[in-house]
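The structures considered in this document are given below.
Here, each number is a calculation from the coordinates, and none is a lab measurement. From a predicted model like this one, the values you see are computed outputs, not experimental measurements. Cβ atoms are built from the backbone, for glycine too; each structure is taken alone.
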Structure 1
Amino acid sequence: MLKIDDLHVAVGDAEILKGLTLEVPTGEVHALMGPNGSGKSTLSHAVAGRDDYEIASGSVTLDGEDLLALDPNERAAKGLFLSFQHPMEIPGVQTMNLIRTALNAQKKARGEEEVSAADFIRTIREKARLVGLDDAKLKRPFNVGFSGGEKKRMEMLQLAMFEPRFAIMDETDSGLDIDALKMVGEVVNALRGPDRGFLVITHYQRLLEYIKPDRVHVLAGGRIVKSGGARLAHELEKSGYEQFIEAA
């Protein structure tokens, strides 16, 4: 599914990723953990196509297709989804209009039939209840005046609506309370399946109590320095990242 090979990424004059290699097979959920500054968010933005992240070398493919050759909107149409650590606000654009426009743009790019207004409204209201957002939030400008937790719930609403092939979740758990963490876990677990993959980026093991990963990877110094099963996350919670920083 998602395959990253020897990826080198620079931001400005600083090289952040220094030969990162990672593969997430179809149907699996992998967790990526590591200290601040290790390159976790850089990886997510580079894969999604943010233009100020310079790909010096390496490859990123989704189902064998070269993602680096595609614009960000084309990557989204191929089924790539990024849940932001710090979701943006878009004043003047109603939430429902934004999500429906994005959803239909992806469907059109894939040659699929666009969703009707009636079907869209019924579905988004159903998904909004799942993530704990009321109808009034759907009529407001996108994320404007939302709390941090509400913005993360909106990210999960988009995940539930778009049903992507592969989702990267960039520290979605940051600042969330227990109820919101459970909600994130419920959305991800509802979407888990043999035709979809997830890369869950997090500092802490607590989110992984609700989303059980198939594999855990440790990122330090711009490279994957250790991989293992779900138990590795518990070990990191006890021992911290210092040993991996030194090794990197």
Structure 2
Amino acid sequence: MNRLLDIRNLGVVFGGLSAMNDLNFHVDEGEIVSVIGPNGAGKTTFFNTITGLVHPTSGDILFEGSSIVGLDPSAITALGIARTFQNVRLFANMTVLENVMVSQHCRTKQGAFGALLNTKAFRQEEQEIRERAHEVLSFFGSRLIGYRLDQPAYVLSYANRRRLEIARAMGTQPRLLLLDEPVAGMNPKETEELTKLIGRLRSEWGFTIVIIEHDMNVVRDVSDRVVVLDHGETIAQGSFDEVSSDPQVIEAYLGRPVEKK
């Protein structure tokens, strides 16, 4: 397999506090990799560093063999890395359709001149953007199409806002999709539905996926490989069965057993 993302000796320090320490991580093209760990393990900092929201103190991040350290988040998105957030961040007053259309800005060629003069090329590109947005939203079945297309994002249910955020990330046409706790706050039925969708994101759309998730049933059902972080370091990786029985992982989640005197 081709190595799509390769993180080498990554370090992140905030005011003398080490959030990531000599972290090594990779994702092969076509993989679904879950990143797990207790609260405060550095998982969201990990995503923020990949996407350019946090600059590493040391180490390198390679995407398709080229370093992306120091690039702006918009440039990283244009290269083919998209993400969702732990706390949903939609354009609340835009419609469902507009949220996905605007996400394609990084793929457009017509600039302000074309928009101002409403040129034929601009109109054609806008139509293509609209059609692609429809295609992306249709992936979620009836949840985000029909009358919902013209609804502002703020009126959606929590689960549908989660779905829309994934749709917006899909609209950027990424090669690597980073999902930060995609089923957080969902009920069991919604969780089951989204778990199936994650598998389809790879099988039908060809995305390579990295997931941060606390729901171990989701991790078990979707992951080719699981990487466990604790205090910004990798303490275990392998199949779900391997890491779930690893003593270091159990200790990180549950603490060290009290020694009897």
Structure 3
Amino acid sequence: MILSPLDIASFCWFIACWVGYSFFAKTAAKKKNSLASVLYRYRSEWVKKLSTSGMSEVDAELLASLEKQVSFLASTSLLILASLVTVLSTASDVFLNINTLSFVTEMSLELVQLKLLMLIFIFIYGFFTFTWSIRQYGFCFIVFGSSFNTVKHYKEAENYRVIAHNRDFGAVAKVLDRAAHSYNFGIRAYYFAMAAMAWFISNYFFIVACAITVWVLYRREFLSSSLKALVSARLVDNVHDEEKVKFE
């Protein structure tokens, strides 16, 4: 048998941490401040602003920069996948020299290959989420371009208003938010891939690494100083106490 009961338990713990945290983050974001809930309100206000003032070159550059960030990580995923496939195809008994380290648990070549396959599947998932995010940002370009009049600069007149096409701008903001969520899922895959690398050392180290990864993700999404600054900028304690952004 390639996998021991501890190996199986470690893998189940890994899946539970990833799936469990994803479910928790989605549920908690509906009640308390999180990067997802706060940024959704900023995105909604961005769409509302575009519906009344038009789309400038700055707005187009901001949207393009978001897409470029995702494209970079999608390309990086391909490079990592190529490296992992190369290591998997060339793995031999020589690769097991890592077992000579005192803190590394001895494992068979088949088990090493199985763990490499798991890393490959994680980065394949990451690649799919990043490319889906890119496509959704592409949808945003199309929707924004067809909905908002483009202006070279904002008019100085106080009563200046660009009449946008008749759209459900709440749905437009949702498309932009979905693209960002897919990007977030891909980033989360990178975090858990780092935890999965600890499995090559030992099962116990792997279990601890998964727990640390969940804690790091939680702190950054719900307790980070960046989140506090984003909330403070809105002059509220909890963004869920605000009225929803209304589109005319």
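Quick check: 5.0 is what I get for distance in nm of label points 7 Å out along Cα→Cβ at positions 63 and 207, calculated from one of 1, 2, 3. Which structure matches? Value 5.0 for distance in nm of label points 7 Å out along Cα→Cβ at positions 63 and 207 corresponds to 3 out of 1, 2, 3. Computing log10 I(q)/I(0) by the Debye sum over Cα atoms at q = 0.09, 0.16, 0.17 Å⁻¹ gives -0.44, -1.24, -1.36 for which of 1, 2, 3? Corresponding structure: 2.
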